[in-house]
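A.B. asks: Given below, in the form of structure tokens, are the structures.
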Structure I
Amino acid sequence: MINYDIYVSPLVERNASREMSELFGAQKKFSTWRRLWLELAKAEKKLGLDISEGQIKQMAKHLDDIDFKKAADYEKKFRHDVMAHIYTFGDAAPKAAPIIHLGATSCYIGDNADLIIMREAMQLIAAKLAAVINLLGKFAVKYRDLPALGFTHFQPAQLTTVGKRATLWCYEFALDLEEIEHRISELHFRGVKGTTGTQASFLELFEGNHSKIKQLDKAVGAAFGFKKICAVTGQTYQRKTDTMIVNTLALIAQSAHKMCNDIRLLANMKEIEEPFEKSQIGSSAMAYKRNPMRCERATGLSRLVLSLATSPAMTASEQWFERTLDDSSNKRVVIPEAFLAVDGILQILINVADGLVVYPKVIASHVQAELPFMATENILMAAVKAGGNRQQLHEKIRLHSQAAAAQVKQFGRSNDLIDRLKADIDFTKIDFEKVLDPKKYIGRSPQQVDEFVKSIVKPICRKYQKELSRKSELNV
């Protein structure tokens with residue numbers, strides 16, 4: 001039941017998927033804690049500690065049936081969340097109560113659970129990135145040879161194609177995917193390190209047997225699929241790990257912001273629009289408007305992620321000696337929000353990339369308005385081949401170009417440069433239709449699209465084949 005009296009995060013309510021929201025929910029967190037306690041006990045038993053099979057089985061039976069009310073009551077009493085859940089788990093598995101958390105510290109539970117959850121969250125992000133890349137790749141192929149104005153400094157420049165421009169967006173996401181895959185593969189488990197990272201409690205439990213302690217560390221990491229374990233820690237894993245992960249999420253936000261800003265500008269030019277539903281209202285006052293609200297939301301969320309990226313860096317810098325506790329309150333907010341926001345961004349991008357609307361005739365009209373200026377070098381070469389003097393022809397083109405530009409800028413008229421040149425006796429032998437074919441000015445854009453899709457997009461699609469059918473229904 002929704003409680004309308006309290007604040008609810010828009011990241012959950014309006015943006016992120018249920019999948020991602022559940023990863024950072026209480027059920028996932030605390031059931032992961034119980035799994036960590038179980039695997040610790042199993043490894044300790046295997047290495048010779050007095051832990052019975054009955055205790056292990058009872059723990060395994062109660063991994064998900066968490067009594068949150070009881071846990072809250074315990075936490076109010078103890079002012080300690082880990083102890084509250086140790087007692088709650090012990091009540092559910094009374095045989096195991098004496099050995100739950102044996103030799104461990106709170107960060108064995110909290111830190112390792114955070115790493116497990118962040119890894120799953122990154123895997124979900126990677127899958128959604130692949131879905132965006134797939135859709136943009138298809139869009140690029142469809143419009144591989146549709147000439148469009150290129151821009152530098154947001155001023156008309158040489159022609160590109162609609163498809164080639166889409167590869168620029170797509171490539172940034174491919175680089176982001178590469179980075180997040182690296183983060184997943186290189187993520188180090190904190191492991192079983194004890195209160196200040198010295199493993200002193202485990203040395204006591206195993207009566208000074210260093211070999212067994214090292215085996216314990218590896219066994220618990222392996223149980224959760226981690227190939228790499230922190231070589232050394234204080235009480236916590238190195239907080240710069242959070243910095244690296246959130247920085248990677250910020251890279252995705254940068255790519256999204258750039259793409260969505262481009263689409264917003266193109267929407268203003270009436271060249272390309274994001275999907276617009278039949279009953280969607282663009283403005284409460286101006287009924288004709290088709291505002292790019294999806295892309296606007298994505299850029300807004302992207303700025304949030306970029307701002308969040310500074311916090312883990314400051315937290316990592318603040319860790320005194322073996323640890324301080326000023327990381328916890330910050331981390332509980334920043335990490336989930338960064339993931340939820342990026343998930344929301346990718347939800348929007350999947351929706352947008354799957355339904356981009358292109359207006360070729362508007363694009364063509366913008367090309368034709370600028371092409372006469374861009375074609376002047378080719379016109380000059382053609383006129384020289386027809387027997388003209390290069391320097392004299394250059395001067396004529398310069399004068400005609402300035403006169404045509406004045407018509408456009410000063411009087412708001414169309415570009416009449418070609419009509420001026422056609423009327424000039426020195427240019428009468430030129431085949432203007434041939435010279436003004438826009439496809440003569442797009443360079444290797446179509447071939448670049450083909451090569452990019454073959455070398456970058458297709459391998460990603462093969463790797464993430466099962467994830468490519470994702471659809472995104474936005475909440476609002």
Structure II
Amino acid sequence: MHDTYTNPLCTRYAGREMQRIFSDNSKFTTWRRLWIALAESEQELGLPITDEQIAELRAHVDDIDYEFAAAREREVRHDVMAHVLTYGETCPAAKGIIHLGATSCYVGDNTDIILMRDALLRVRVMLVNVLAALADFAETHKALPTLAYTHFQAAQPTTMGKRATLWMQDLLMDLAQINFQLEHLKLLGCKGTTGTGASFLALFDGDEQKVIALEQKICEKMGFAAAYPVSGQTYSRKVDYQVLQALGGVAQSAAKFSNDIRLLSHLKVVDEPFEAGQIGSSAMAYKRNPMRSERIAALSRYVMSDLTNASFTAASQWFERTLDDSANRRISIPEAFLAVDGILNLYLNIIRGVTVYPRMAEKLLADELPFMATENILMYCVKEKGGDRQTLHEAIRRHSVAAAKEIKQSGRPNDLFDRILADPVFGLTAEELSEVSDPAKFTGMAVSQTETFLRTQWAPVLEQYRPLLGCEATVSV
């Protein structure tokens with residue numbers, strides 16, 4: 001096993017459930033279930049297919065002889081026909097009615113839709129669990145003041161919990177897109193070689209209503225409300241693009257989160273989970289690199305770029321179909337889902353195990369707060385001390401410039417408050433200054449915004465999807 005390439009999405013990142021969805025067993029047993037649905041529906045509409053033939057097909061859904069199928073594919077150079085022959089070998093009585101009237105895309109495209117639906121449901125489970133962990137984080141830290149940044153320059157303070165609602169809001173948008181795709185996915189159905197249904201029309205002696213009923217019956221048996229109204233031989237590859245667009249949205253949100261965690265880690269405000277024996281750097285033993293967040297960024301970049309690939313595939317199809325999509329989609333669709341699964345697993349692992357350092361948040365805030373507090377100090381001294389606004393404004397300007405110069409040129413702590421306390425024009429006591437510059441006074445509506453967001457935006461989602469909670473989030477390497 002160590003002398004051939006293995007996909008790291010499977011060996012390092014994606015979970016077992018997502019790997020199962022895109023496994024050979026899932027794919028080829030779905031082909032067989034589609035053949036059964038076709039035979040059952042054809043029988044129900046009057047074709048001479050016996051109960052015994054259908055029973056035989058049902059009895060052999062799972063016992064796939066992969067070696068036999070591989071040998072047949074080497075002979076016929078056609079994967080669907082190889083599996084038709086393999087199924088027929090196991091089901092001799094039903095051999096003659098397997099795939100009756102269908103083209104390869106009947107099993108290929110319909111299976112792709114079914115597997116994408118299953119994978120989207122799995123992504124939704126992971127998203128809900130990440131959102132629940134973020135909600136817990138936001139509630140816990142809703143009142144913890146921390147320095148907020150614009151352009152990664154110190155701006156007005158916020159709270160740690162309020163920042164988490166920004167991450168949550170992005171993921172709630174992604175959840176809405178995942179739900180939209182799940183609600184609008186349809187099967188290809190059974191429309192034949194060029195989408196006209198000609199082969200099935202021939203089977204039913206020109207009865208169009210039976211051809212229409214056949215497709216609807218197959219959809220219902222496979223758990224879909226309908227098929228796409230029209231198609232070529234394949235369903236429109238825009239469907240793949242739209243599904244990957246939803247996955248790309250998840251990747252964007254996760255990458256943004258991972259960047260914030262990496263920057264906060266640099267500032268020593270948070271640490272992502274770090275096991276007792278974990279090595280952060282092979283050369284610098286003291287380091288605790290945010291490797292999980294960096295991994296999210298790496299996988300997210302792959303998913304976002306895969307979206308471009310899907311757009312080219314959709315754009316390059318000729319007339320009713322060409323086959324230049326097939327080899328591409330075998331890679332691009334499963335790997336997008338596997339990567340997103342790995343991304344959300346990492347996201348969940350990080351947010352459940354992240355360590356927040358309130359004292360570091362306080363220190364960073366204290367370094368910048370004196371400048372931010374000057375407006376409050378000015379108003380307090382005018383209102384409560386009867387000071388002259390213009391005189392006080394000039395004093396604050398002069399002290400602020402001097403304090404900033406000392407910080408930048410000498411690397412000294414911010415001594416603006418000391419300068420203000422020492423200047424009699426302000427007439428402030430240390431107690432008064434501490435009250436006026438309390439960090440909680442500078443976070444605006446952050447606490448109430450967090451509480452309102454959790455109550456109005458998250459709580460209804462939690463109520464709807466509570467049964468999905470309980471995902472594990474272990475990191476393999």
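None of the figures in this text is laboratory data; all of them are computed from the coordinates on show. Here the structure is a predicted model, which is why all the values come from computation and not from measurement. Cβ atoms are built from the backbone, for glycine too; each structure is taken alone.
A.B. asks: Among I, II, considering only distance in nm of label points 7 Å out along Cα→Cβ at positions 94 and 126, which has the greatest calculated value?
C.D. replies: I
A.B. asks: May I pose another question? To which of I, II does the computed value 2.2 (distance in nm of label points 7 Å out along Cα→Cβ at positions 30 and 70) belong?
C.D. replies: II
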